[in-house]
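What follows is calculated from the coordinates using simple rules that are stated; it is not laboratory data. What you are looking at is a predicted structure, and each value in this text was computed from that prediction instead of being measured. Cβ atoms are built from the backbone, for glycine too; each structure is taken alone.
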Structure P
């Protein structure tokens, strides 16, 4: 897909899924503006801070004048109810929900015709492991924010989200139960997400907005009962 000379903003774009998405947009011809706490080639900053978001958005508009694609990908921390403090929980929400909302607001006057917003949620927006409350709440929040923004931006900006399942950001290949528990037969990698990201932000997806696409190898569709497919539940859990 061709994004030649399009302006793409990616939060959390210095590593993992975000970096792969940013790299694929660059390969397709886009100018990519990344913000991350980690070193990168555009902007280093903490998106939990309002002043950082405002300064970053101002720089993007000063440099390019408009935005074609906003990818809200930055990763909120995962801490559970036993260990997560009030401040840590709020920080996760600032990174995972407030920053995507505020960047969407800041860029609203500057989105180009045909622009799109893509939010990266997680399959944890619909299922959980124990002790994951801060991350899960943030991902559930951004999934809901997606359809709210899609309605508010009706007719001007399409807004969709992707919910990745198990994605190995180092592109490690797995065998045995880790792979075969997935109906797709393998663990995912960042290209599985990047390919969908570019599609959803392209003209080919022009009739898709307000949607959440779960990319998890089929794990959330697989019913699990003790005794099926070798699954068992220990009584000491």
Structure Q
């Protein structure tokens, strides 16, 4: 019990003193996940919005494949990226394996289906409410997608926050393609796994506390956005007593 108490005390000291190793790992994690989120959302929101409006032959099959990728283990994504970036792979000439770029690519591919699926659902719900009106005004698929995406911008911002949370909590794919190299590709999740296996619990506990704090902050942002959206929609609603006056 004394060893466990000492581990918690040392972890608290690392947090309070802003240990340089701790700060470097946290900064690297935030950078990798932020880059992956920006790339995934730039593509995922666009394709998701289009899928929410477009109707074409084979759409159900596309949605089935998309939903399948949602349940795909992260190590499978890591394996695919590893094969692509390996020396004998089609992208081996880039020399990205065991680098930050490889980790960003792996996280982007991992969270892209999540972004697409959540965005598609939001836009499809909006399409049911406003789609016929926009069609009657002559709006095409892409224009409807853009208008509905703007109308659901707060919900889509929530999607982006959720995607970032998924990215920063991932461990399998980034460990496979990044190599978990100290000072270069080690991020919070991979460092926690490594330090725990080595028995270095203070650093693992400190990183775990930071990761929990980041996740808690993201969920708080999502909750605030939802409340803001409800209040905004409520303030824009016409009071019942005003109608007919």
Structure R
């Protein structure tokens, strides 16, 4: 059904996408599109797990069907997607209409979905989502199909994990920058207005609230004004 060359080319393209400057949503859309093409699948969909609510929602798909694109969610352990996420193991379904665990039979009839391959997205054995592929004719997914989709799923998981880490790192850096500026501005106010530390901080906070500006910006303005007075700017 598919050649080894196609597998390698697809994985290479996905690897390049993950290390590119594309936004995460674009990377995930490219992943499902490339995967659908190489798997000869009608639909390839990527579901992400909300660990707090224990629910899975579709994050990316190459499907154009309005029915399939409708927002919906599954609980962890619910349906095929929920089961794969909970068990952290791939699952092959020969005919989704004949499997009692499959929850969306009406949609499957409308979209003519038959066979399904579902694999977990794992980062260090932590599941963050699931990728599904559907065919419109009965197909016995082979071990090579499972391996390919599992590799794709884990590449996608790494991309998502890296993006989340970058966001968290950025937030931490911004918090540290804010603290440094606030501390510096507080020191200036203490010297310039002969205030104690608590009063200087309260003055910053009140200015932030009254002017509806972030405290970092208020602190930055105080520092800039002080440096201009000192001839440092």
Assign the value 2.3, calculated as distance in nm of label points 7 Å out along Cα→Cβ at positions 120 and 176, to the correct structure from P, Q, R.
-> Q
helix-only ellipticity at 222 nm (-39500 (n - 2.57) for each DSSP H run of 4 or more, over all residues; to 500) from the coordinates reads -26500; which among P, Q, R | Q
Looking at structures P, Q, R, which one was Kirkwood radius over Cα pairs in Å calculated from, given that it came out as 20.3?
-> Q
The value 30 for relative contact order in percent (Cα under 8 Å, 6 or more apart) was derived from one model only; which of P, Q, R is it?
-> Q
